[in-house]
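Nothing in this text is a laboratory measurement; each read-out follows from the coordinates by a stated rule. Keep in mind that this is a model prediction, so the values were computed, not measured. Cβ atoms are built from the backbone, for glycine too; each structure is taken alone.
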Structure 1
Amino acid sequence: MTKFEKICKTLDDTQKLAYKFAKLIENDGCFISLYGEIGAGKTAFVKQVAKAIGITEKVTSPSFVILNEYHSAKIPVYHFDLYRLEHEGVKTIFDELQEYSEGKQITFVEWAEFSQNQIPFDHIKINVTYEDDDSRKYSFEGFGEKCNKIIEGLK
């Protein structure tokens, strides 16, 4: 498992990190699980990655619809939010989440806490936390060879 951490003091710092990450995943795709409190910056990071790969649609939080799909770039982006499903509901879409981990696509899953850390397939875990000075810390962990290479590319 490969790890990488980055403190972003400004939105510009977050944008630079997101763009670097986007360049590493835009050709082959990746499954990304996002962790963090409400307002930590999970959706903001997804928006920046989507913009960097060429998504032209407005990227919004899928809190109320569970899944938003974006197809305007060379690779599709699927953006899940598990918050409303909580612990029990995740079981109902777990097989579907696994399908979204296969092939050339980018899949983001916000509130991955509700997956109870039971994502057995290759993925990148990003934990977004508030720091004391109102900056954000992005902690990346890679699970699987391809994902570890992506994390290495961030260093």
Structure 2
Amino acid sequence: MRKLDDTNMEIIRHLRDGRKAYAAIADELDITENTVRSRANKLVDDKVLSFRGLVNPEYMPSLQIAIMGIKVSTMDLEKKAQELSKLRGVINCCIVTGRYDLILQIELSEDENCSLLNFFKNELTRIDDISSVETFVVYQSHNLEVPYLL
């Protein structure tokens, strides 16, 4: 992984608002709009940056977010994380320290036939070597924004 220079970091900071015009960023950083555009495109190509529409789940009545702590019976955590991240409704999967091996953030919706029970029955059962799961349903959140996947 290459280190990001100061200009790239400033462009990323300005793109917290993904709708901000490259021309406005260029003016504020005193560089050309083409420089901002080419650097942003390179950051996207290198998978450093992505542009996504995120939603606040509190305003999506059918959307429910849950977090799962997962223990596995294998040390190939990277493989398990990749497998889990491909399941329907998974926002992200992280390899972590502590009492769990993996933390999974998932999106659920009764309207989309992806309830918590359906996630366990139809998705999680496809993954081998899971020894235990603890689920935390998010009832209220602050500053949580997620991609709408379902």
Structure 3
Amino acid sequence: MKLAEALQRRADLNREIDQLESRITSNMLVQDGENPNESPKDLFNDLDDKLAELEDLMTHINLTNAVVKVGDKTITELIAKRDTLSKKISVYKSAVYQASLNTSRARNTEIKILPTINVKSFQKVIDKMSRELRETDNLIQSTNWTCDLI
């Protein structure tokens, strides 16, 4: 199995577990003399099976990410780089947005509000980081489809 397939299965399992939780909750109470639509015991057994599969899959995904190298970095290191770059871009975009807000003044005697950063230069930095983020994500995705799950 390729790493990308394992990641897709993990996402499927998480959805299935969420659905099981909802079904379990829906079958916890019934009117006296009635039966639940589904057996809670069976649902909990299904939940245990899905969670065991998820635990095993997550272990293999994490081991693969920690061992497989792309150039001089592991997939784990690339994921960390991607995640921190994404957060940094978000903060920079927020700062640029705030610095770009126009404030109106009724008269020249009112206080003038000015940005504390150079919006144009920050936008260039954002563009550069965004390109690096795309390249890093593409590298991760292509590796996911070419490497086997450990």
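Structures 1, 2, 3 were shown, and P(r) over Cα pairs in 10 Å bins from 0, in percent, for residues 32-111 alone at 14, 17, 17, 17, 15, 12, 7, 2 was computed from 3.
Given a value of 9, 23, 19, 18, 15, 10, 5, 1 for P(r) over Cα pairs in 10 Å bins from 0, in percent, calculated from one of 1, 2, 3, which structure does it belong to? Among 1, 2, 3, the structure yielding 9, 23, 19, 18, 15, 10, 5, 1 for P(r) over Cα pairs in 10 Å bins from 0, in percent is 3. Quick check: -10500 is what I get for helix-only ellipticity at 222 nm (-39500 (n - 2.57) for each DSSP H run of 4 or more, over all residues; to 500), calculated from one of 1, 2, 3. Which structure matches? Value -10500 for helix-only ellipticity at 222 nm (-39500 (n - 2.57) for each DSSP H run of 4 or more, over all residues; to 500) corresponds to 1 out of 1, 2, 3. Here Rg/Rh (Cα atoms, Kirkwood Rh), for residues 8-79 alone was derived from just one of the structures 1, 2, 3, and that gives 1.26; the source is 3. Here FRET efficiency 1/(1 + (r/R0)^6) of positions 48 and 72 (r between Cβ atoms, R0 = 25 Å, to 0.05) was derived from just one of the structures 1, 2, 3, and that gives 0.05; the source is 3.
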